[in-house]
Structure formats: C-alpha cells, structure tokens
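Just below sit the structures, each encoded as structure tokens.
Read the figures in this text as sums done on the coordinates, not as results from a lab. From a predicted model like this one, the values you see are computed outputs, not experimental measurements. Cβ atoms are built from the backbone, for glycine too; each structure is taken alone.
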Structure 1
Amino acid sequence: MLSKYHILWFTGLSGSGKSTMANEIKKIYPDYVLLDGDILRKGLCSDLGFSDNDRKENMRRLRELCKLFIRHGKSVITAFISPYVEVRAAAKQELPNCYIVWTNSSLDKCEERDPKGLYKKARAGEIPNFTGIDSVYENPTDEVNLILDTENCSIRECVKQLLNFRKKNVL
C-alpha cells in the first residue's frame, strides 16, 4: 500500500548538497532505497539528454521507480535536481507521502563548491543546457515541505533539521 511508506525527494542545484544529505540519511536509515540522479542517468535514463522534454521524462521514470519500491515495502530517498515546479508537484500528487526537501544554496556557492567540475565545464561551453547556467531551475514554491539552508548550515545541522521534520511529519 502506498501510504505506509514515504519518499524524501531532495531537489536543488548541482552542488547544493542533495546527494550529501541523501547519503547521510541513508546511513541513519539503511532500509531506505536511495535513487541518485547521477546513477540513474548512467543506466535507466542513459538514453535521455538534457532538453526540457528529456528532463521531464527522467522525472517521470523516477516517479515510476518510486511507485514500484513503495509497493514493495520500501521508503525511498531521491537526490535529483528536478528543476521544474510542475514535475515536483506531480511527484507529490502521484506519490502519497512524498516530501519535497529543497537543499537551498545560491548558484555562487554551488559554483564555488563545484565538486565534479561541472560548472567550470558549463561556463566553458562544454556542457550545454546546464541547470542554473543556461537551463532554468525553478525554485520550489507550494510543493516544498522542508527547506534546508545548505549554504549557511553545516551538514550536521541540516541532518538534525531533517530528522526533526521526519519525526514530526513522516511517522
């Protein structure tokens, strides 16, 4: 049954801390299934590019995966840029107990971190349609359940906020 389990759907710019936060939560709750955008892009979604339509199809596939895991008794953590309000709202509509968590960090800070060197490549024109540079990231609006200020708060502080949120809202 869908409602017994839940999804923590992390969204934010590249370098905002989505994967870091997701991995920290996975350590605390090892029974969760962790779906990371980089990993899915290399496998299930390797046929997709970064056009608007391809990004939306990537998120549709993610929603379907979440449904499968929930139907089989697993809660899910996702770490995807998921740049569109419309797509995140669809996740909340289609997936009961889907909580959108925005890892909020400025573009400047994300570029400063740039753990994979992607912003540098995007600025050099080597990566077209890069979110935040030449492709839009729509800041969450009504669909967001929790905002983590990953620019000004430590990982430990953000994890604490998320655990408090989970305690109050998820169980």
Structure 2
Amino acid sequence: MIFESAPWKGEVLQIANKLECRYNQKRWTKQSYFLLEKELFLGFFCLRKLMESNKVSTELQEEKIELAVYPAGEKPITLLNQHKFPELYNLYKGDRELISYLNVCNQFIHSSIFAPFTPSGQSLVGVYIASDWAKKKKLYYITLVKIIEMFRSVGNNYPERFDIQYHDKKKKYVVTSS
C-alpha cells in the first residue's frame, strides 16, 4: 500500500520525461537498452501500485487504450524460441484491442516477450510486449507516445474525493475516487 503518492507520481513523471528523450535517441548500446527496460518496468510497476492503492481516480483506473495486437501462429511459443517472436506471430494480420491501464501494466511486469522497436537502430517508436500468459495467444504493440501519455496521466492525477463502501458479495471494501 502506498501512503503518500506524490513521490511515486513524481517518479513516474520523471520517467515519462526520460522516455520522451528516447524518441530522438540516435545511438543504442546494451546499456541504453538496459536503462530503457529498467525505466519501463519501474514506471509500469509504479502505475500499478498507484492504481491498486487507490491513489488515482476510479475513472483513470478504468481507462482503456487501443493497442495493436497480433495473433500467435501455429508454432508453440516457448522459453527457447520466444526471442524469435517475429516468426511466431502473424505480424501481417494485426488488429486493434482496447485494454485497461492495469492490463498494460501487467503485460510489462509479467513480460515474457519484451522488444523495443527502434527502426534502423534509431528513435524508439514503441515496444512489442506479451506477458507469460498472453504470449500463447497474442503479441501487443504499444507506441512510445501512448506509454508517455499513460505515465503523465497517472502522474498528474490527484483525486479529491474518496467513497468507501462494504460489499457483502465481495466480502471487502470497495473504494471509488474522483
């Protein structure tokens, strides 16, 4: 549980700024890919913790974004071949899917496939991602612009009102914030 959200949100906004610089990055080394991976995983972990701690509005927690999604091919995706993901998914039969902010966070946090898309080795454009569970059926692609947008929307969201109600069926308190 997060007690004070401001430092977490400040961290998310700093990561968004770093990611924005990566859009114009022209040289990619092993170290820069490592730092990108760390920034994304830390950022999405922060987003999920903030949402699960009810530190952002219910409306934002329920927000969905549209991502490109590619179906898995016939060949099983395993630990030994997932690095060859372009051969395992039908990248020519992409579709669109609305998924929640929380689901996007989980794709990164539980990722089995994580591949930054830097055409010609320059300018980060987006990331191919699939959690250990999702990879069996589909591969997601999220643009860097959408990632930054998510980080900034959560980082700048400060609910002013909280309502707490106990639900007998769920046997727990449910918090809504606005």
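List of remarks:
- Of the structures 1, 2, the one that 19.4 was derived from, the read-out being mean count of other Cβ atoms within 10 Å over residues 46-53: 2
- Origin of the derived value 2.7 (distance in nm of label points 7 Å out along Cα→Cβ at positions 30 and 142; candidates 1, 2): 2
- Read-out distance in nm of label points 7 Å out along Cα→Cβ at positions 38 and 62, computed value 3.8, structure in 1, 2: 2
- Origin of the derived value 49 (percent of Cα pairs over 22 Å apart; candidates 1, 2): 2
- Sorting 1, 2 by relative contact order in percent (Cα under 8 Å, 6 or more apart) from high to low puts 1 first, with the largest value.
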